[in-house]
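Multiple structures are listed underneath, in structure tokens.
Rule-based calculations on the coordinates, nothing more; no lab input. As the structure is a computational prediction, the values presented were derived from the model and not from experiment. Cβ atoms are built from the backbone, for glycine too; each structure is taken alone.
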Structure 1
Amino acid sequence: MFLELIAVFVAGFVGAGLMMVLSSLSGRRLPRWIVPVGAGAAMLIAGIATEYSWYGRTAQSARDKGLSIAQTVENSALWRPWTYIYPLTDRFVAVDTASPLKNAETEGLYLVKLYFYGRWRSNQIVQVMVDCVGYRRADPVLGDGSPPLWRDVGPDDPVVKTVCAEV
């Protein structure tokens, strides 16, 4: 986050510098307000670029760790009107399919770790049981060792689909 802030400031200086050079090359015919506008535009573009590149960088890092991307969440916001044209991926769920724990007693039952990634959020790890035969998932209820809550989610559930395809 700190490096992204530094990158935005550097982009502002570069944008202002480019506008100063353009103003000088034009024989000072450009208005003086073009320099701060250039700095602001460069900072805005740098901020937007880092927002959109977050998913690609983070997902690649997750894949390098042996995780499979199960689901992404795209978001649009009024204060970012360009996201209505090109939505921003700001959250995703990754599954650790490299090391699932297979149930010795029940065929097709696996215990896997889900990694919840979010832009500007701390990552969370949750263990979930997936039944590839019955297409259901057991989400942790209280986290205190109590019996899990089984949900019939069907074969199209992103987590079930990812786990059952990879194991």
Structure 2
Amino acid sequence: MCDNGTLGFGHPMLFGGKSTMSMHGAHALFIETDQFDGSYKIANPGAPIGQITEDRLAAILGVEGQTPKATMYNSNISATNGKQRDGSTTLTQKFFPDDIAWVGAMHFLVNADSVFDQIGGGTGEVNWTVELDRANGSTVTYRGGDVFASPGDLTFTALW
């Protein structure tokens, strides 16, 4: 603790300077001793408790309280192999204008790969809903969908 903030790491996280990453409490499970590459902690993170405001060479600085604005991604994937999975991803740090779209695509790909459980061809259908919160408090909703086929990698093809 330092004044009204918390210093962490002793090195940067992403070395992004000013930051909007979320800060979480965690339950440390154990410390892995590694004499070759340095020791590290294994932990289960908890809910957000604040925001990382600085991501500098010497350390990161977090402030408890208000959490940063977040972009939420949720998906439900099911396949003819009988597997199904609900996935969720939260994005708070945006470095580049395309981050929101890129993280959404990666969220879908990882969840679909977990369910499909192989690189292989097939056919599929994707439906999506995008909800945007406007500055004035109103919400706008976009819905769409597509069907696709691939002889090689169905989940990757679905991204394009």
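With distance in nm of label points 7 Å out along Cα→Cβ at positions 15 and 39 derived from the coordinates and found to be 2.6, which of 1, 2 does the value describe?
Details: 1: 1.1; 2: 2.6.
So the calculation was done on 2.
Give the label, chosen from 1, 2, of the structure having the highest value of relative contact order in percent (Cα under 8 Å, 6 or more apart).
When relative contact order in percent (Cα under 8 Å, 6 or more apart) is calculated for 1, 2, structure 2 comes out on top.
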TODO: For helix-only ellipticity at 222 nm (-39500 (n - 2.57) for each DSSP H run of 4 or more, over all residues; to 500), the calculated result is -4000, so let me know which of 1, 2 that is.
DONE: 2
Open item on the list: Ranked on FRET efficiency 1/(1 + (r/R0)^6) of positions 55 and 119 (r between Cβ atoms, R0 = 41 Å, to 0.05), which label among 1, 2 comes first with the largest value?
Closed with: 1
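Name the one structure among 1, 2 that Cα extents along the principal axes in Å, for residues 87-126 alone of 42, 20, 14 was derived from.
Details: 1: 42, 20, 14; 2: 35, 16, 16.
The correct label is 1.
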Open item on the list: Among 1, 2, considering only mean count of other Cβ atoms within 10 Å over residues 7-14, which has the greatest calculated value?
Closed with: 1
